[in-house]
Structure I
Amino acid sequence: MTIASVMLAAGHGTRMKSALPKVLHPVLGKPLVLHALSAVEKVVDIPPVVVVGHGAEDVQAVIQAGTEHEVQFAVQEPQLGTGHAVMCARELLQGKSEQVLITFADMPLLTQASIERIIQLRQESQSVMVITTVMAEEPRGFGRVIRAEDGSVIAIVEEVDCTPEQLLVREKNTSAYCVDADWLWKSLDSLKPSSKGEYYITDLVALAVAEGKRVSAHILEDPVEGLGINDRVDLADTERALRMRVNRNWMRQGVTFIDPWTTTVGLDVILAQDVVLQPNTMLYGKTSIGKNSVIGPNTTLTDTQVGENCVIQYSVAESAQIGNHVSMGPFAHLRKGAVLKDYVHIGNFGEVKDSVLGENTKMGHFSYIGNADIGKDVNIGAGTITCNFDGKNKNHTEIGDHVFIGSDTMLVAPLKIGKNATTAAGAVVTRDVPENTLVIGVPAKPKERKD
């Protein structure tokens, strides 16, 4: 059966108290609407329709930049409730499918599996409509689901309208629906406005029951899937729930989390078997970690590739490449373009940007390397700085294999230091240094070696 989708993303989200549209607030580094779309895109047969309203241009731009799938947009203006929002999608979808999924952009935890289940249940039960529900003690403002003796749904009563007895009902509506398409588009015209002048999807249940049609409910096995976001408290609850869902998945694949409640792993991160993540570690973007590496504590990596058997603690890296058997930290910083080859060591308060450090090179502490190519087996003494910026241009430094850079050396680029050369402590190097040469002083000059 052909499946279409309507996602509601037009609301203002006033309880968020934010200039940013609610559906663009991030969870695990990704806007809510993109989480919600990812659960729908692989299920539908035609491009989903996202109904936008508040901040429409910004929401559309984020969706178009953040998904590889085609998406259609409908504008809800003015915003007159959830039922009215679905009406806004009718022109794009009517007559093009046999079923319509209706979901919400502020429900990022609903899974593809649950969506597929309500599609299956609608067919099996011959229901005109299937809703998703949760069994929960906490009200969270959800409408109560009232069932008949045969298990079918006969009403959804909003919390403000519940009798004392209905308030005790544990089953609550979570606002994801699968509906017979022909019946949906016809029945929308029968919705009546509320006292506020708004039209509600939940009123479709009463319309179906009045026509003698069956409405069924699927109770979500994991209640967190039903979490919707109204304010920043809900946002934090959702972030925690999604973080733990991701972390549990990695633990089942052989990754150790010392404290999963304080560890964040983004959705695009890849972790190898026997990786160990220490507390307060945050991995974002397209970061990957090789087997047996230990990351953290208190380490943040973004779009960074880490090899095998590395130890990185109390450090930050973004858009960097780290080889195998690298040790780093505490308090090291790799900026964009940093490449560390195998067996490199960077100690505390070392910083590298747009540079390559060759195999077995050691950079003990309190040093800055920028716009440089450094060979293998190089010693970079404490306090070394590549003076790469002249006020207009970033200049390049090249250091050959087996070079010894003494403490507090200033390398004034552009500069080339040959193999096996040495700079004395405190040297300010302004000219190229030949191979096998010792330079000393300010400015540094060659000095005969005493071997």
Structure II
Amino acid sequence: MAEDIRPNEGIENKADSVAASRRRANYALAVLFVVTMLNFLDRQVISIVAEPIKRDLGLSDTQLGLMTGLSFAIFYTTLAIPLAALADRWNRSRIIAIAIAVWSLMTVLCGLAGNFVQLFLARVGVGIGEAGSAPASHSLIADLFPPERRAGALGIMGAAVPVGAFLAYAGGGYITEIFSWRAAFLLAGLPGIIIAVVIWFTVPDPRGKVSLAKAFQPAAGEMTLRAALLELSRKPAYWHLVAAGVLVQFVSYGLASFYGGLFVRVHGMNYGELGWKLGVMVGIAGGFGAWFGGKVGDIIGKRDPALPLLVSGLVLVLAGPGMIAAIYADNANVAIALLGFPTFAATFYFGPSFAAVQTLASDRTRAMAVAIYLMLAGLIGLGIGPVFVGGLSDYFAGGNSALEASALQQALMVLALFNLWAGFHYWRVWVWMKRQQA
């Protein structure tokens, strides 16, 4: 009788093991959702408070661009590569926990800054902390979820970006209106310390325990940055994905850094009203874009892996005119509503693009491929995008404060055209991948 039961017991044990594995993966995804949300909250709260900082510290638009973009991007991008290499060898959960603790503390220090230099350096610190999060998170998701569920999981994680933006804009605007821009930084940074502890003790890395000393000793035959670049250089689709990511972030961060300037200067909105309206728009449009993009990637990607990328390009091409219409809308509420589609486009690409990066990379270079992507997209898109808009705005204004509003509109209109360029690169990815399938 016992012999007859054993096969069924084996099946049940296997089913229990699979169910437990799925629960661990889903729990890790939920925690990483919060990490990504706080990542973007602490990164973007400066956008909604940039205008009062400008008035309080007497800054130019170019300085605003440097403060919101380049200060963060300098080490966020350059440290991504070595930290990604470490993530390919050491405990990824530990890396993420340390990273969030560092950037949360530096966000608090932003609220204590007394001048441009101090605020710039604190933002550099935020970038140093956040550099360790994304590559390790993406690599962890790739190990926890099978390929057929990977785009959806990455899309869910991407949906945390607009949720973080909602908290940054709505919460930051409200707190700035009631208290001050300094209080907004303090309240944005504190929750990350708690989440760091949660990750450290409750999210195990399926790779198991690896000593830190051993992690700094590359294994024989391990893929180095040079080897990874050599491998990826033979895949033009990867570099078109990188170019598209650069341009998407160039537009999205260039626009977001001057949300306050656009609506306060042109439409005379107060920070509290602007914050919650922008937060709702970004949360709904951006969250739906990331979720829908991931679902589209999973569904139509089964029949044609290249098709989701072509769709991402088409969405971005359509976003350009929508963004220009929003910039020159006569009514503030209409402008915010029109920004919904460019915001949707700026997150739709997340799941399909990062799933394609994981597909194009080898097993040993998953984190490295993401880090290279994020380094270039961050350094050029996040680092230069806001500076480009700020410098162009100062140029169009010509030192005349009465022209600040119209000059910023002109600069943002030029920025909107970069959406078309991003669409071109997605089309090139589609062409290359179709040739590989033939």
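What follows is calculated from the coordinates using simple rules that are stated; it is not laboratory data. All figures in this text were calculated on a predicted structure; none of them were measured in a lab. Cβ atoms are built from the backbone, for glycine too; each structure is taken alone.
Remarks
- Answer label among I, II for the case where semi-axes √(5λ) of the Cα gyration tensor in Å, calculated from the coordinates, equals 61, 21, 17: I
- Structure with the greatest value (metric relative contact order in percent (Cα under 8 Å, 6 or more apart), set I, II): II
- Parent structure of the calculated result -25000, given that helix-only ellipticity at 222 nm (-39500 (n - 2.57) for each DSSP H run of 4 or more, over all residues; to 500) is the read-out and I, II the choices: II
- FRET efficiency 1/(1 + (r/R0)^6) of positions 176 and 400 (r between Cβ atoms, R0 = 30 Å, to 0.05) derived as 0.00 - corresponding label from I, II: I
- Structure from which 2.4 was derived, distance in nm of label points 7 Å out along Cα→Cβ at positions 344 and 392, options I, II: II
- In terms of volume of the Cα convex hull per residue in Å³, for residues 32-279 alone, the structure with the greatest value among I, II is I.
- Computed 0.7 for distance in nm of label points 7 Å out along Cα→Cβ at positions 40 and 256 - originating structure among I, II: II
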